[in-house]
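What follows is a set of structures to go through.
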Structure I
Amino acid sequence: MTTYRVFNTPFETALRLAMLLSVVPEDLDATSIQAIDFLATYGKAFSLSNHNANGDNRFMHCELAARKGLVDRGLKILVKKGYVLPFASEEGFLYRLSSKGQAFACSIDAEYAEEYSDTVTSAFDYVRANGIESIFAHVENRKDAIGG
């Protein structure tokens, strides 16, 4: 019997990233996408939501580094399907949802999708106000505090 894994896969990440890019008001680089996705998934820990979208996890701070690969592979899936458009800028590659990607993101009809999208808006504002570096520093401090 074959067991298919859905959670913590590039496919799951691609679904979240499509939702993320459908609500942010500007094009983003992969590092910003990674940070916003992490904040939106663990919104409660950053006072952005009343709960963490993927549940409470004592070791959530250890996930941020692992997300880079998942975000890169998730973006690759979305680009290959024509849902995300990458383009070069002076800062490096930026990503934007295509109209096909917008339609796809809007078709994801679930309570999780609504809650995640709402928290993405707060996470985007948090990143703009505090900078990406502050998120990575916060995570490093928390990892050190729990012995990660």
Structure II
Amino acid sequence: MCDENMNLEEQVTEQPVEPKVETEPLFEEMVDFETFAKSDYRAVKIKDCVAVPKSKKLLQFTLDDGSGTDRTILSGIHEYYEPEDLIGKTAIAIVNLPPRKMMGIDSCGMLISAVHEEDGHEGLHLLIVDDRIPAGAKLY
């Protein structure tokens, strides 16, 4: 019996060390409801995604936003994702930002990501939601 206990103790392994994770502090400034309500967040289906030529960071997304017209959004997330891994996913975008030209291409909105620092390195996760949510569904 004593030998069995010793073997069990020898088999116990150390728990992995949890990475040190940091997030940005919350904003102290309040936003009134009318200002918040002006932001149009929608579920978007990723129809296509390609790396932008001559850019190490940018991915070009072709999105179905439920309007019947494809929407193009550029996002600097290539360090975190390969384009082919995102096709067919459902993401969240703010769709009523003015177009912004990047690398000669108009980006018409912004995909929403969660950003944090982990063990001294930036981490980023594109907000991917349930595929049963239809393109164009509004977030409140």
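Here, each number is a calculation from the coordinates, and none is a lab measurement. Everything quoted here is computed from the prediction, not taken from an experiment.
One of I, II was used to calculate relative contact order in percent (Cα under 8 Å, 6 or more apart), giving 35; which? Mind dumping the intermediate values first?
Numbers: I: 35; II: 26.
Derived from the structure labelled I.
For the read-out log10 I(q)/I(0) by the Debye sum over Cα atoms at q = 0.13, 0.16, 0.20 Å⁻¹, a value of -0.68, -0.93, -1.26 was computed from one structure; give its label from I, II.
Numbers: I: -0.56, -0.85, -1.32; II: -0.68, -0.93, -1.26.
Comparing all candidates, it corresponds to II.
So helix-only ellipticity at 222 nm (-39500 (n - 2.57) for each DSSP H run of 4 or more, over all residues; to 500), computed for just one structure, reads -3000; which one of I, II is that? Considering all the candidates, the number was obtained from II.
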